[in-house]
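Read through the structures below before going on.
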Structure I
Amino acid sequence: MILDEKNLGLELRFLFQKFYVLNDFEIYNEALELFQYDYNLYFNDSEIIKEKVFSRLELIGILLYRVSRAYFKINDENSALHLSNLGIIISGFEIFYTADIGQGLKINHGLGTVIGARCRIGKNALIHQNVTFGDKNGLSPVLLDNVTVYAGAKILGGITCGNNSIVAANCVCMINVPDNSVVIGVPGKIKM
């Protein structure tokens, strides 16, 4: 079928209903339980308010990651992939559904950020724009709890960033970072 101005709206509606209007309440419950912690880093509400979620592209992207991750955990990679792609389109950043991220994720101005496959991020991570978490030689990074990553940083390979560590802006981090440390520069070095 040729897409034109007369049928594009109907086709988009069909696409979204086919792939994104699901009724998997157990999946939604699991995703929302984790998302509540993420949401509370932006808004201090006891319940998740739809209008507030939709007012922040970062929250939409995080919510779609949580739902896609829940589908991945039950081996429904088709739904996980579609929801992950939708998150990229809407939010402008990618959190791949095989990444394992703890509660309390906050992304500031996330445009251009990529959290690649198999990355592990602990609780209460703060991530700024244009950050890349990627593999090197088949190994992916691990961030422990309470890690902050500033704009433009690249965290690559099978390294660990310790609890309460900070990765400075534009740093290319390919070394292990001890707890309570700051890594800066290209290539990254521990600031003493």
Structure II
Amino acid sequence: MTGALVIVPGHHQRSQGAISAAGLAEWPINYVLARQIVEHLGPRGRLHVHSAPKGATASTILRRSVAAINAMHPAAVVELHWNSVPPRNPSGQTLIHHSTSFGLHWRGSKHGRALAMAASAACARELGTRDYEPVVKANGWPMLRDTSAPSILLETHNGANPDHHEAYLEAVQSGRLGYSLARAIRTTVAAWS
């Protein structure tokens, strides 16, 4: 399958996303990871950064991003995120996402599901997280619903888990995670042909 392989660091400079146990914001590190993935993808790799003009609403930012990504004629879109949730909820129940990597995909997207599985597995191998099955997103999120190609939102790890966040930072710094994710994306998309 031809077309761009678009990598998007979730959030943007004005709203940097989750904060890790170490006090680090999601966007700057995911931006570095996104650039690494694009570099490893070669000529098909494209980086898209959400543009957030002052006063723009989240829906406007996402609508503009979807239009810009669709203009790239993508074969696949991967938006990078991480969670930052405590290990237990207020009633003391263990939260599954405290130690997992997982991908969200749009309902009915067979290729989105395959991409979510491959990317989540790559994260789990590199970070020592639990590889959780792909999560179906049935409403809302325009990056999954409105892009013209199979798209996923990848939760690489839980930043509130100090061990997994330290593993994430090391895997990004060494370039291992970027390489592994690029390989998973490239291999999965090639299988769609």
Structure III
Amino acid sequence: MKSTDLDRMNNLLLFTKGSKKGLIIPIKKGRYILKSRFSKEENKDLYLEYIANKIYEPSIISCEYVMNKYNLLTEAVYGITSITTKKTKTFINGLGKFSYYSLTPRLFFDFEIKKFYSANIMVAKKSKAVFDYLYLRFLKKVPITPASAEELRINWENLSKEEFENLKNYAKISGNKKIVELINLIGNKYYD
């Protein structure tokens, strides 16, 4: 047996024992963090956002998670939601639920860079997070009606008129008639 194979087997054994003893937290296949490192972190939310960006790359934290940070949702959010250009996927581990929703590469834009020490975290701007949420929700065969717009349970008063204009621009860029129709319904009800 080669020494590199032996090293790999020893590391695997260490991770297995460490996992059973609770010393490490498996994040996804082949990725782990030390439990002691996570426990000592003062800003756990930022650390979780960093982990969310690294579990499945490329990804931008968006949708419900970002909307919740700006008090746009009337209900609690559990887990971190992100968009990606890869296929839709969810990871559940000892830190929580990390959901990734697939968007076409041309809609993978308009984010801010947050810093976690020297690492970058990509987080959607408020209006882009709302667009991503609406786009993903109404992309399927959900009919667009005034009732469906009201049932969204979004605190529209927490999205400024300028931010709503950005939302309208994203809808135009998407080229999706259903989304444009939905945004117009919302605009007529809440922004006229």
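Values quoted throughout were computed directly from the atomic coordinates according to the rules given, and no laboratory measurement underlies them. Please read all numbers here as calculations on a predicted model, not as lab measurements. Cβ atoms are built from the backbone, for glycine too; each structure is taken alone.
Numerical summary
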| quantity | calculated |
| --- | --- |
| Structure (I, II, III) behind the derived value 11 of relative contact order in percent (Cα under 8 Å, 6 or more apart) | I |
| Entry that produces 13.2 once mean count of other Cβ atoms within 10 Å over residues 151-158 is calculated, selected from I, II, III | III |
| log10 I(q)/I(0) by the Debye sum over Cα atoms at q = 0.10, 0.13, 0.16 Å⁻¹ from the coordinates reads -0.49, -0.74, -1.01; which among I, II, III | III |
